[in-house]
Structure P
Amino acid sequence: MGWWDFSAVDAELRALIQESPITRESVVADCLEFLAAGEIALAFETLADWLFEDQLAISRIYYERLAAIASEISCQPAMARLDELVLE
């Protein structure tokens with residue numbers, strides 16, 4: 001993992017979690033708890049896993065924001081197949 005701005009990544013990931021189409025409050029709470037514990041990669045992976053698991057549609061802009069965070073924190077494998085969820 002390279003050098004990155006923890007607070008900027010945390011803030012963007014927190015926004016992505018809050019804006020996600022995930023409706024299970026327990027999943028959102030888990031992601032936010034991982035962030036609070038400094039587990040950014042785990043929070044990101046959990047978000048990505050649930051988006052794919054529940055086949056939740058996402059916008060191209062949301063997908064690009066996810067991809068930017070994945071690249072920043074070296075979590076690109078978590079992005080696998082999320083492109084299938086993008087509404088065109």
Structure Q
Amino acid sequence: MRDHGGEGIKKEIKIGYGELDARGKFIRTLWGGPLILAFLYWAVAEAKGHPDFDNVYFRFWIPFIATLATLGDIMYEYLKWKKDEKSKQ
């Protein structure tokens with residue numbers, strides 16, 4: 001079993017994002033971001049036949065920008081977690 005610096009399994013579940021520590025925010029971002037991206041890509045694929053959404057902006061740029069934002073958020077939360085972990089030592 002891997003030791004997380006004394007942060008074993010937490011006994012309480014926190015629903016709100018603001019209640020989480022840096023590690024919890026990183027973990028939630030790690031699974032939540034790709035889940036939302038999967039839904040976005042599914043919605044774009046399903047809207048192919050609809051004339052209002054059949055343009056390059058909707059089919060390419062929105063998913064591309066959302067993917068970059070998600071990757072940036074994951075990197076930001078990771079760096080914030082590591083900085084917080086380093087300051088505790």
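Looking just at mean count of other Cβ atoms within 10 Å over residues 51-58, which of the labels P, Q belongs to the structure with the highest value?
With respect to mean count of other Cβ atoms within 10 Å over residues 51-58, the highest-scoring structure among P, Q is P.
Using relative contact order in percent (Cα under 8 Å, 6 or more apart) as the calculated read-out, with 33 as its value, let me know the right label among P, Q.
It traces back to P.
Given that helix-only ellipticity at 222 nm (-39500 (n - 2.57) for each DSSP H run of 4 or more, over all residues; to 500), derived from a single structure, equals -21000, which label among P, Q identifies that structure? Display every interim value, and only then the final one.
Working: P: -19000; Q: -21000.
Going through each structure in turn, the value belongs to Q.
If percent of Cα pairs over 20 Å apart is calculated from each of P, Q, which structure is the one that comes out at 25?
Derived from the structure labelled P.
None of the figures in this text is laboratory data; all of them are computed from the coordinates on show. Being a predicted model, the structure only gives us computed values, none of them experimental. Cβ atoms are built from the backbone, for glycine too; each structure is taken alone.
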